[in-house]
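Where a number appears in this text, it was derived from the coordinates with a stated rule and is not lab data. Because the structure is predicted, anything quoted here is derived from the model rather than measured. Cβ atoms are built from the backbone, for glycine too; each structure is taken alone.
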Structure 1
Amino acid sequence: MENQNFRQTNIDKIEYATVVGSNTLLRTVFAWMTAALTITTLASMLFAFTPSLLQLLFTQNAEGGYALSTLAWVVMFAPLGFVLLMSFGYNKLSYPVLIGLFLAYAAVTGISLSFIFIVYQIGSIFTVFLSSVALFAIMAVAGYTTKTDLTKMGSLLMIGLIGIVIASVINMFMHSDSMSFICSILGVIIFTGLTAWDVQKIKNMAAEDDGSTSFKKMSIMGALTLYLDFINIFLYLLRLFGKRN
């Protein structure tokens, strides 16, 4: 009898349930990502346009010039620490703690990004931001709708990402404008590709949704992944097309 009932089940209902689960997960991921980007934007503008806060990021040296303060160095490297903590402590951290770390990470990243308002023109930042949103949205839709398995492409992009990181570290000592330009172009290409790959991975994960706390934690990590994709697209585009002050 159970066998018969299963055979009579409308396949459209099964497909519909899968799509609903996928949409629910993606909505949750994008909701957390949007919240994080909002916090990042507010934190960056708050520090950039509040002189008393901006002064905390600089210290005056003996020659009368300005250098980065200890706080500035902390907020520049702290985001990496947050990402490592969330990634390696994923199994041990509770869901509320993971949320708190993610939002704190977004705020600290925003403070570190306040420097872009000093380097680039506000209009240029706004234009590049809108361009980043459009590019990110196109690749997210592509990753969600494509029937092609992007696993191999994702693996190649990760290799390329490692190459960019190594090249960027080397260029910190070489100060080559040409290498910086090439890295920026490759960075945009790699992170737009990773956006499509990450969205497809999140979509595929929806099939395993059991409503558990562990799965809810996955939505935070998915939001973190897409957040990093967007921020990197924005920064690389800003290096390429941003008008400096």
Structure 2
Amino acid sequence: MLTPRRGQDFRNLRNDWSSSALDRRLRFTLAPVYDFKPFANGRWFMKNVVGNWNITGSYTFQSPEYATVQSGIDSNLNNDSAGDRAVVNPTGSAFLASGVTPINRAGQAVASGNAAIVAYVANNPNARYIQAGLGAYSNSGRNTIPLRRTDNVDVQLMKRFPITEGTRFEIAGQAFNIFNHPQWTGDLLNDVFPNQFNNTRSFLLTGNPEFGRFDHFYTSNPRTMTIVARIVF
């Protein structure tokens, strides 16, 4: 639900042109490998038991995924609220959203859906994203709000034990996100699955008090450690 599949207005597809959810403009990856063999010319025990270590690492810095801010109501009155977007206030705070209050001609607040509604007033005029009320025109595009960027370090320490010339036993310890740096990304750092979440769409709704609070809905991709053992032949 970060990027609704349904367009806001099927009669105006141009209004749905935007950067893809897969668009990551910047990505830097560094993957050093170091074989530690201090006794390569020594006795078998020193060379293969004391020595013969391998250290590898991976550092990734990546631009964030972008998501679509939504009103959460049927703003365009087409009986579908899935793709309805918000109103953008260019001078508002980037990660601040606001609901609206419907008013009549006399400037008095009235109930939502009342036939006397002539306008909507933002509850917080300092917000960048303002809810588009029923029948209001949304001027925002798709994928306008960034999630968090990737800034991650993984490390592996492996020990090799030769068995024969072409066979060896390897045991390794792996640490993913070794510095335990919180990363509220839309996907998992070391898997192909989406980030685990609770009602993902909630933090993209302009009327939600937890708007933009990715940390309340996403896992931070905390540090995980695994032990791997294998025979290579």
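Looking at relative contact order in percent (Cα under 8 Å, 6 or more apart) over structures 1, 2, structure 1 comes out largest. Please state which of the structures 1, 2 yields 6.1 when distance in nm of label points 7 Å out along Cα→Cβ at positions 28 and 108 is computed from it. Traced to structure 2.
Structures 1, 2 were shown, and helix-only ellipticity at 222 nm (-39500 (n - 2.57) for each DSSP H run of 4 or more, over all residues; to 500) at -27500 was computed from 1. Set 1, 2, criterion volume of the Cα convex hull per residue in Å³, for residues 124-171 alone: the highest-scoring structure is 2.
For which of 1, 2 does log10 I(q)/I(0) by the Debye sum over Cα atoms at q = 0.16 Å⁻¹, calculated from the coordinates, equal -1.09? That value comes from structure 2.
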